[in-house]
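In what follows, structures are represented as structure tokens.
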Structure 1
Amino acid sequence: MLTKRVSWKFIRWSTPNWVGENMENEEDWIIDPTAKTNQSFGCLPSERPLEELIECGVILIDKPSGPSSHQLAAWARSMLGIKRIGHGGTLDPFATGLLTLLCGRSTKITGELLKKPKSYFAVIRFKQPIFSQEISELVSKMQGEIYNVPPKESAVKIQVRTREVSKSDLIQTEEGDRVHLLSINCEAGTYIRTLVRDLGLLSGNECELRELHRSRSGSLDDQMSCTMQQLADAVFLWQEHEDPRGLSRLLSPVETILEDIPSIVIKDGAVSALSHGAPLASPGIVSIPKGLPSGAMVLLSSLKGEAVAIAELSVESDSIPAMKSGQVATPRTVIMQPGVYPQTWSKG
């Protein structure tokens, strides 16, 4: 195998460096700089207890070659004893690398995870030797917007479509110029098997995909992942020896996969209403990013950095500082469970 395996290293999600104060940010409108949070309700995502992480958390798995993505999700579901575990972005059974498992309520945001760009290492093999310079030239032609028809082995409808390949490089060559290692950064939903097949067609030299490793999904990378054996060991220590420390390190808060979405910080008083699906009104805002258009998708976050909901802006963000009242965003996916914060609004 040409790809160099990285040693496992888990990186915890870090809490924003402000909680109700020190919110100076030139990229945000600060609507209410005096807003504070009540420490009696909710908690920092980095301090969330294990039980809550299992109900709405993320496990980053270093998938081995062999089992399918669905099998790994089923094994994790059985180990943890929970009803719902999904995965964001299917890897073929032969492929390895980063597979994101979503626990409980976090499955609601599977669609957001599926949109994130991906990075891969691909080992390809040509029928006849082909020089590195020629491969580099061919690979450079596979950048930008390309046609990417799903292969017949895929589970989606086979139709002509385009995908964006932001970067593709030749990394290494072996076996008498027949085997090559490629690094590929691409839009979600890009079929690497199709890209490799097209390389063969462009070169007039039959080409096959021998190995595939996903190294990144959005802001998540494979150095943050654990093996299934490490997960099984952590579950054993938790269930048989009442030691949750290992499992707590392997489960990340759901905010981990949402940090690249523009975030509106809201007051404690608005959190409960939004967790019930109510729209966000301007008096409930603490800060909001500048320059967002109407219709933009945003993350509604508490003052502690907790994900409350993914919402759609009803107005341009730059118009909000002048608003004294009125609806500014409508929740599309509610993440926080109702009851975490007390109700301060009237149903009437």
Structure 2
Amino acid sequence: MSYFKNLKHHQYKYRVYIATLLMLGSLSIGVLGFMLIENYSFLDAIYMTFVTISTVGFGLLKPLSPIGKVFLIFLITINLSIVTYAITIVTSYFFDGEYQLRKKLHQMNQQILKLKQHCVVCGYGRNGQQAVEVLLSHHIPFVVIEENEKLIEGLKEKKMLYIKGDATLDKCLMDANVAQARSLITTLPEDAKNLFVVLTAREMNAQAHIISRASADTSVRKLKSAGANNVIMPDKLGGSHMASLLVKPDVIEFIDYILTQNTSSIIEEIFVNESSPLLGKSIKEINIEYNINTIGLKDDSGNYTINPSLDLTIIYRMSLIVIADKEILYKLKSN
């Protein structure tokens, strides 16, 4: 499908080039013909050629010779054919939907360029689609980079923002506005490609939170060295999850339920910035004031504390792991 669409676009461009060359060729033949056959000056020859091509009928500058009349008939005939061909190209461009397609792509690219603090998802395969579902449920803006035409059709149907192309190319990452992104998720099937994406994205945006998929254990260290904040191995994670369901099924099912179900209370993290209303308060105070349960936290050094003390004071750059109502979390995270 992608091949035929690209072929169609190239055919339009090719036809426009041909029509332009034919028009220029006809103009040149007309000017040379009037100069050689009727001894017109260069300016008069251009004037007669344009009058003939445009069919406005302003009249002759002087009577034509028999050969000149034959030449004029020939020039009118070939120009009628060229003009008809050009009109056909223009009308087919608009009525075949090519113009609308280009217009929609331009509008979407303008939307993407205006995005800030969004997520860039590289690859819309199985893992990429799962990532997009989570982003949608949390109302996080995102743009997908994908080159498979069949997968792109799915993005079009759902009216999602996307960049068609290879995510390992600098241009595609720049078109996705990676420099202004809050995060990037790369789910490409090959570790080498994910590594290249991580390296390039980290160079473009030093602050972005980058999460990469990996297939081999040996790739984890390389991806983290390249700049990935987190590296996920779906196959290994799936096996561990299944084993955990066997060892502690109720715990895992309960966590899955909270994470995946559309319930009013969810597990979420809250980053404490300079304007956060939680700053300077104790865990006990925020639990009571906002009716939330703080089950863990991460300090600015990246160390985790499970079930922190109620007397602990919340400081800048902490991340709190809480269970709370969605509306309360939205208010706290919007500060």
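Throughout, read-outs are computed from the coordinates displayed, never taken from laboratory work. Because the structure is a prediction, the values reported are computed rather than measured. Cβ atoms are built from the backbone, for glycine too; each structure is taken alone.
A value of 3.6 was derived for distance in nm of label points 7 Å out along Cα→Cβ at positions 89 and 321; which structure in 1, 2 was it taken from?
Values: 1: 3.6; 2: 6.3.
So the calculation was done on 1.
Where is distance in nm of label points 7 Å out along Cα→Cβ at positions 81 and 185 largest, in which of 1, 2?
Working: 1: 4.4; 2: 5.9.
Across 1, 2, distance in nm of label points 7 Å out along Cα→Cβ at positions 81 and 185 peaks for 2.
Comparing 1, 2, where is distance in nm of label points 7 Å out along Cα→Cβ at positions 73 and 297 highest?
On the way: 1: 1.7; 2: 9.7.
The maximum falls on structure 2.
Looking at structures 1, 2, which one was mean projected area of the Cα convex hull in nm² calculated from, given that it came out as 20.1?
The read-out comes from structure 1.
Going by FRET efficiency 1/(1 + (r/R0)^6) of positions 129 and 233 (r between Cβ atoms, R0 = 41 Å, to 0.05), which of structures 1, 2 comes out largest?
When FRET efficiency 1/(1 + (r/R0)^6) of positions 129 and 233 (r between Cβ atoms, R0 = 41 Å, to 0.05) is calculated for 1, 2, structure 2 comes out on top.
Tell me which of 1, 2 gives -6000 when you compute helix-only ellipticity at 222 nm (-39500 (n - 2.57) for each DSSP H run of 4 or more, over all residues; to 500).
On the way: 1: -6000; 2: -18500.
Value -6000 for helix-only ellipticity at 222 nm (-39500 (n - 2.57) for each DSSP H run of 4 or more, over all residues; to 500) corresponds to 1 out of 1, 2.
Comparing FRET efficiency 1/(1 + (r/R0)^6) of positions 145 and 289 (r between Cβ atoms, R0 = 25 Å, to 0.05) across structures 1, 2, which is largest? Spell out each step's value before the answer.
Numbers: 1: 0.35; 2: 0.05.
Going through 1, 2 one by one, FRET efficiency 1/(1 + (r/R0)^6) of positions 145 and 289 (r between Cβ atoms, R0 = 25 Å, to 0.05) is largest in 1.
Taking 0.10 as the value of FRET efficiency 1/(1 + (r/R0)^6) of positions 177 and 313 (r between Cβ atoms, R0 = 35 Å, to 0.05) derived from one of the structures shown (1, 2), identify that structure. Mind showing how you got there, number by number?
Working: 1: 0.10; 2: 0.40.
Matching structure: 1.
1, 2: which one has relative contact order in percent (Cα under 8 Å, 6 or more apart), as calculated, at 10? Mind showing how you got there, number by number?
On the way: 1: 21; 2: 10.
Structure of origin is 2.
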